[in-house]
Structure P
């Protein structure tokens, strides 16, 4: 079982299932009522901030040294992969992790930032240096290699592109009701 006391910050009501791997937990902050399901791997080298009421579902991963933030009320569905670094595949160097670092290169290392009220659907892949605006939902198997900048929009495809807008009023009203019933956690 993962020892939550090793985290930089662990809010109240946080659930981390037994088969979760978090490396460099001293760089990981998890806010209130977040839940991380079995078989999730998070590499905390570049710093990780997980907001309140965030859900990271089974078989998802956050890998690399670039850092990761996910805003309140957001989530990663099953089999989502967030890459905060990407290897140089040009043939100018070798690429596999066991190879000593002097023989490898990375063409992109950078933080992934996911806004508030975002739902990343099953099978999505997110590349380094990507920002995802408030209220975005992605469709299954979307590839996100650029910023998703239109708030409250549904994106899909490879690469991701806007599909249609999404309602926000009800969700924002529900947040106020949740905080009224259970108290603000901020």
Structure Q
């Protein structure tokens, strides 16, 4: 059990039987009142955020999450099929669970799936991934004074911004947290 002082950003807790990740945790103490921790929590299954205030006497359990490596097989109409590498069991996950990883999934790719009480709650890709550029308009230089970006299409059909100098056929590195171009591979 975690006390009020142990609730920090990044911790995964169980509140009212549901798994939440702590986005912010701010300790607050005003005159003649007891200290509290004001926090913003993100529900792992639905992705919704909520505010919660923890009092000094509150205790919460740290969520018992299990991480497994699953292989992405295919997706259709908002459903994504994964295969557990250990048991070879196939599982369909919805967009609510796959979340921000969806645009970067390629068939046959490994992904980390977080399980809470045996049920998948989120899919996580490595922070940096490499993808090949399928389509890129020619870079036209003009009166530029800063970084100029153009729209490119990467493997999987996702459109993103990349610098003018990249062209179709190049391999680039992408940050999956922000969806931004990092460098050429």
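Here is how the numbers come out for the structure above:
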quantity	calculated
Which of P, Q leads on distance in nm of label points 7 Å out along Cα→Cβ at positions 14 and 102, largest value	P
Highest-scoring label, criterion being distance in nm of label points 7 Å out along Cα→Cβ at positions 22 and 70, among P, Q	Q
For mean count of other Cβ atoms within 10 Å over residues 30-37 computed as 10.8, the structure of P, Q it came from	Q
Structure responsible for -500, with helix-only ellipticity at 222 nm (-39500 (n - 2.57) for each DSSP H run of 4 or more, over all residues; to 500) calculated and labels P, Q on offer	Q
Computed -0.56, -1.17 for log10 I(q)/I(0) by the Debye sum over Cα atoms at q = 0.10, 0.19 Å⁻¹ - originating structure among P, Q	Q
Origin of the derived value 1.05 (Cα Rg over 2.2 N^0.38 Å, for residues 6-45 alone; candidates P, Q)	P
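Each reported figure results from applying straightforward, stated rules to the coordinates on display, with no laboratory input. Everything numeric in this text was worked out from a predicted model, so none of it was measured. Cβ atoms are built from the backbone, for glycine too; each structure is taken alone.
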